[in-house]
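Student: Each structure below appears as structure tokens.
Just so it is clear, none of the values below were taken in a lab; they were calculated from the coordinates. The structure presented is a predicted model; accordingly, all values stated were derived computationally and were not measured. Cβ atoms are built from the backbone, for glycine too; each structure is taken alone.
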Structure 1
Amino acid sequence: MKINLFVNFISICIAVTSACGMRPLANESGLPGSRPNIIIVMTDDQGYGDLACHGHPFLKTPNMDKLHTQSTRFTDYHASPTCAPTRSALMSGRAQFKNGVTHTILERARMALSSTTISQVLKSAGYTTAIFGKWHLGDDDAYQPQNRGFDETFIHGAGGIGQNYPGTQGDAPGTGYFNPVIKHNNSFVQTKGYCTDVFFRQALGWIKQQGDKPFFAYLATNAPHGPYIVDKKYSDLYKDKCKKKQACFLGMITNIDDNLGILMQKLDEWGLTENTLLIFMTDNGSAAGSRIYNAGMKGGKNTVNEGGSRVPLFMRLPGRIKTGVDIDTLTRHYDIYPTLAEIAGAKIPSTVELDGHSLIPLINKPKAKTEKRYTFFHKGRWNKKGAPGRWGQGDCNPDNAKHKNFAVRNEKWRLVGKDSLYDIQKDPGEATNVIAAHPEVAAEMLKAYDGWWAEVRPLMVNEDASLDTGKPFVEQFNKQKAAGGIPDWVPPAI
């Protein structure tokens, strides 16, 4: 009798909880197909060590630190050594070279048109999709985000605000970190304010308007990518602790942190926090901060060492993702795609071949055993025959770059080039080369890498792309300016 009464009591509690719209705590089994809103905040060139919660001696990131405490954290999560490759893997669920992305310039940042984006997959599941900030996967119209599954677009051109390189890549004339010219839904507007503030403000206004329909917001800042420009009040926080360039770099991160705080505050105010998966990550190792603090790792941006690829990944979804949990399993940027698709209940087309694995089993059971796999890194960035200046000099044959600037990782080892092997679990700083003691490990990893290269080499579709092109952003900007001008941006109400 007592048992029956207890069961009835529990049943009533569950019914009341459901009726009130509340979720039981740690409802792990409810994560797949739960269709929360999804926000990805990805910063540019901020490394694993560029957060106070990761041990930085003086950088101030109170809101990133707060999100860290509220999240499940993937502590052995890796991006690519540079930005466009990471973005292509995030968007496609495939290794960057399989998307044709082998560089950040010279037409090699264009994500192959055959790639199916996560935004397209989420749209098919009823999500409204938006991007704010940096795209960097092609400036030609066919490659632009409005044609790759995004309903709302608010972006700068090229790989960074104001950049201009041979080929189609080039941002709008006269743009800068303050008052940037932005392409909003395929029409240019003149904004007012600092770039990061502008991107967050536009994103917040859009999020506020979404109502009950699930949304995916990809908020990809260009900061703290160089040039290192930020309001003096931010750089002054660090002027007595490091060089001016680094003070500006760290100031840009603190500015992002302030905006992240506003985002989290608004999600609370609008009653969205409980049903919004908030992800924070960065796109590669630190560009300017690694010499100050690098969490004990070797290398930074543009290297295939641990510090070039290991980056933060925080995931917060109250009641369905645990807080304050560290997952030390080796994971990669292309794992985000199948994870989001599973959470959204979205069907991935059978024609899409993924390199990524869903992270949900690890989220539910952080110590779960996972399929053993190798993961591969390559700096790319070889020169291009016929390119002007230094970009056309030296060896321009991709095949000759095969065994240069590459690395292979599994849970225990990192092979860097053909001649260096590190026990990364014991030696994250890559101080002791142990290849002489473990030649069989290095040989097996090299064999796996050679197989991977043979797989990806035919998919490098941008290698012979002509640089004798127009500049789509520049041309569209000039045409719009001549036809009626560039209107002022109206900041949305938040």
Structure 2
Amino acid sequence: MTVTVVHLLIAYKMAKLKLRGKDLRAIGYPEGPVISIAMNIMEKNYKFDKEEDVMNLLKAILASPVEYTDDAILGLIAQQLMPKPQKEGASIDLNEKGIDFNVFGSDHIEAGAMHQMHQAAKLPIAVAGALMPDAHSGYGLPIGGVLATEGAVIPYGVGVDIGCRMCLSVFDIDPKDLVQKEAWFARELKEATLFGSGRQFDQSTSHEVMDRAEFKEISILKGLQGRAAKQLGSSGSGNHFAEFGTVTIGEEDEILGLAPGKYLGLLSHSGSRALGANIADHYTRIAKEKRLLPGEAKNLAWLDLKEQEGVEYWLAMNLAGDYAAACHHVIHTKIARQLGRQPLQRVENHHNFAWKEIHEGRELIVHRKGATPAAKDVLGIIPGSMTAPGYIVKGKGEPASLSSAAHGAGRKMSRSAAIKSITHEWLKETLQEHGVRLLGGGLDEAPQAYKDIEEVMRSQRQLVEVVGQFTPKIVRMDG
């Protein structure tokens, strides 16, 4: 008798309803939260019903969700299936007069970048702004543009390459080795890096950033995780690079913590790869649908941080920033292992990002698109070009720039103009003159296409203090 009861209980337990997502999709349920919601509700409330009866009920809800919206149990499923009301984005006019903003190095900034900054200054959400001396035209905000808003974020104010950043590792190695063992260092750069748009490794690299909950919680990220894992530790095209060079410290700085002298440095510049680009494109499209701005200002559409899309973008942006940092760290760890040394110091910073910061007693969203954070005593890197020095800097926290500085020398030629006007012979002569070996690279990134880094640095003396210099010697780029 006892055995029979046990068997009946086991059979009874085994008969509990178990649905599969693919079965709901097969009867027409759309991809999205409604599938998991329906499965949970039916398995909880109809667990001892026949699967056939449950599926028929789900078909009925799908066919006419309005008939079930008031049902205490099935209403939640029905509500998910109801057609969403079409919301037309509100047409928004720019302010006639924009906010005032400070310009650093105005003599060397093209008219297009100035015009874009004036457009941004007319946004109803604009609170404060500044334009850096390396500025040039971009999409939305100009490159080198800094814009503060209150409670809103502009995806194109951050940029497509979210979290594009610099990372410098300083090693206690005589930089003369770069000349004496040039072939060895060149080989290590090639083996430890991968460059190019769309390029990815055959095998993914393990890193805690790939286990972040956002990949499961935000729909746009779910389909990007696999590719991101295989691009971890890679770099893009354009002006992205990894290079060995000489780090020179003239006077000891208590924040930097390096004694005067010369060191070997590894400097890299890249961002969040396809992950950041897809996030930027997705949420820019949503922002444009929600806020219709006139003409060329349309790329400045924003998301409110109190609305779902704004919250999602903020979380996704921060994930992309952490992913970009992880890409640099993977490269630097690989090379440090080959050098057999741990770095004495590492200096790094984003320059395509948005931060929540307090300025004049208010919490603002500070967009720095191609601009370096330069709060009081904060370290950063401002590179020159493949033949011009870059600088380790310490921020002065200047309110006039929203505690920001330039992110590099800045372009003085567009890519197409550089390709038309710079010859391979001229590039080769320039590299030889400066004792630089280039691995890859193209005419669009030739030193002649960039502004004079010394002029840029002179234009921002009130923004940053120079505490070290990096001189490139072996440069790896796409191409």
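Student: Thinking only about distance in nm of label points 7 Å out along Cα→Cβ at positions 183 and 215, which of 1, 2 has the largest value?
Tutor: Largest calculated value belongs to 2.
Student: Moving to a separate point now. As an exercise: relative contact order in percent (Cα under 8 Å, 6 or more apart), calculated from one structure in 1, 2, equals 19. Which structure is it?
Tutor: Attributed to the structure labelled 2.
Student: Ranked on distance in nm of label points 7 Å out along Cα→Cβ at positions 47 and 455, which label among 1, 2 comes first with the largest value?
Tutor: Looking at the calculated values, the largest one is 2.
Student: If Rg and Dmax of the Cα atoms in Å, for residues 199-398 alone computes to 19.9, 57, which of 1, 2 did it come from?
Tutor: The value was obtained from structure 1.
Student: Right, another one. Given structures 1, 2, which gives the highest value for mean count of other Cβ atoms within 10 Å over residues 119-126?
Tutor: Evaluating mean count of other Cβ atoms within 10 Å over residues 119-126 on every structure, the highest lands on 2.
Student: Give the label, chosen from 1, 2, of the structure having the highest value of volume of the Cα convex hull per residue in Å³.
Tutor: 2
Student: Where does the value -10500 come from, among 1, 2, when helix-only ellipticity at 222 nm (-39500 (n - 2.57) for each DSSP H run of 4 or more, over all residues; to 500) is the thing being computed?
Tutor: Attributed to the structure labelled 2.
Student: Mean count of other Cβ atoms within 10 Å over residues 247-254 was computed and gave 26.8; which structure, 1, 2, did it come from?
Tutor: Computed on structure 1.
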